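Scrolling down, you'll hit the structures one after another.
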Structure 1
Amino acid sequence: MQFTSEQRLDDGVLERRFTLGEIPGILWTPDSASAPVPLILLGHPPLGLPRMYPRLVARAQRAAADGFAAATIELPGSGERPRWAAVDQARADLRRAMETGTPVSDEIIDALVLPLVDKAVPEWQAALDALLSLPGIGGPVGYSGGVISVGVRLAAVEPRVVAAGLFAGSLVPRAIFEEARRVTIPLHVLLQWDDEGNDRQAALDLFDAFGSKEKTLHANMGGHTGVPQFAGEDAAGFFARHLK
């Protein structure tokens with residue numbers, strides 16, 4: 001891990017950009033910490049860190065206010081990372097199906113999501129190795145956000161992640177439903193009930209598949225971008241219970 005820049009935000013949060021090999025990332029830490037703090041990994045859709053930055057930094061600032069560090073990395077094939085021909089083709093196939101109103105096949109979903117999960121999860125684990133070696137970050141670790149299939153795999157295979165807040169979305173491969181049965185950590189799942197790009201029943205079926213004894217589904221009326229502010233407060237409370 002190499003830090004490439006740093007700036008201090010207005011609320012006393014230190015933002016440091018880094019690279020991990022070819023992978024760009026951002027780490028936010030609270031200035032007020034007097035001892036090593038827990039860490040929240042901030043997941044996001046494959047739209048590129050520059051486009052996602054406003055939402056990511058807002059989530060990181062809330063985490064810092066609660067006494068947590070937060071970090072994110074760029075997903076494979078997104079942002080400034082090299083394009084990924086196979087995934088680009090799957091995205092084109094998905095757009096074509098949606099534009100023509102034809103059902104999105106399992107083959108398209110698998111081609112779009114499974115390679116991303118297979119590559120992104122080991123990168124998150126490598127980032128976690130590097131982040132937990134830094135002074136001031138001591139764990140425990142939570143995962144917050146999407147892509148939900150990435151979060152499911154990480155929660156199933158990474159023992160250092162002790163709680164996850166997941167953003168429900170569709171296009172979940174059938175294989176991920178099976179992996180969800182192996183997830184046993186506490187979960188807080190956010191679902192927008194009228195999300196125009198989400199198969200609500202698939203989201204409910206995935207929630208039902210999770211093997212966790214503690215799992216909460218927080219469903220709100222409204223579309224994809226209509227998440228109410230209090231939903232963020234509830235998610236913050238979830239991490240406060242499980243990471244402190």
Structure 2
Amino acid sequence: MASFVLVPGFWLGGWAWSAVSDRLRAAGHDVHPVTLTGVGDRAHLAGPQVTLETHVDDLVGLIESADLRQVILVGHSGGGMPACLAAQRVPERIARLIYLESGPLPDGVSQFDTNPPAERDRLRALIGSGHLLPPPPWQPADDPANLAGLDDQALTTLRERTTPHPVRAATDPVRRTGPLPVPTALIACTFPLAQVRELIAQGHPYFAELADADLYALPTGHWPMFSKPDRLADLLDGISGP
């Protein structure tokens with residue numbers, strides 16, 4: 001049995017992991033899907049005071065208060081940043097960090113920085129003077145690669161349940177203290193593994209630290225907990241083994 005801590009990406013609460021959590025629990029695992037401060041059923045806590053470090057505190061607080069050890073910490077998309085920093089703070093409790101459609105950003109880089117300049121400008125216009133990043137419209141015609149595999153029911157759920165995300169969780173730079181001292185893995189959905197390996201070999205700053213990571217492919221869109229929940233759960237179950 002493994003202890004899974006599942007960290008969702010932007011705009012999602014712990015509810016997003018429901019199908020994956022059910023399958024992992026059926027396999028005998030202890031599962032903790034996380035709702036970070038300011039999103040989901042904790043959206044009322046959103047405010048300009050909610051930062052990336054707030055979300056790191058959420059994860060460390062859960063792991064320590066539940067006295068979890070040998071944790072399989074899974075960070076999806078933007079959830080990979082607080083997951084990485086939490087593993088940095090309590091490495092003695094982490095058996096493995098799994099990046100799901102995510103990766104270890106270098107020191108001083110924010111999730112917002114990974115967008116092309118035009119996309120950053122578009123997002124700044126959406127945010128304005130506020131403190132929240134609105135969710136996307138979840139229209140497959142506008143984003144076919146990332147939304148691949150989502151049926152009408154999943155898209156309706158995303159439109160109804162996603163909530164704006166505290167913007168500082170996206171714009172605050174990651175602060176690293178060196179290489180991550182825990183084993184890591186990557187599950188790539190929208191990037192073919194051949195491309196991932198090429199970027200690692202090139203020393204791309206967003207991929208170079210994955211040189212020693214275990215790499216897994218799950219071909220689908222960016223939201224595999226909705227498009228392929230059973231396959232994702234089975235993959236996580238397998239990765240958690242000896």
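No lab work stands behind these numbers, since they all come straight from the coordinates. Please read all numbers here as calculations on a predicted model, not as lab measurements. Cβ atoms are built from the backbone, for glycine too; each structure is taken alone.
Here Kirkwood radius over Cα pairs in Å, for residues 114-201 alone was calculated and came to 13.8; which of the structures 1, 2 was it taken from?
Structure of origin is 1.
Oh, and also: Taking distance in nm of label points 7 Å out along Cα→Cβ at positions 50 and 82 from the coordinates of each of 1, 2, which one would give 2.1?
Going label by label, the one that fits is 1.
In terms of mean count of other Cβ atoms within 10 Å over residues 10-17, which of structures 1, 2 is highest?
2
From 1, 2, which structure was Cα extents along the principal axes in Å = 47, 40, 40 calculated on?
Structure of origin is 2.
Tell me which structure, out of 1, 2, gives -10000 once helix-only ellipticity at 222 nm (-39500 (n - 2.57) for each DSSP H run of 4 or more, over all residues; to 500) is calculated.
Among 1, 2, the structure yielding -10000 for helix-only ellipticity at 222 nm (-39500 (n - 2.57) for each DSSP H run of 4 or more, over all residues; to 500) is 2.
For which of the structures 1, 2 does the calculation of relative contact order in percent (Cα under 8 Å, 6 or more apart) return 16?
1
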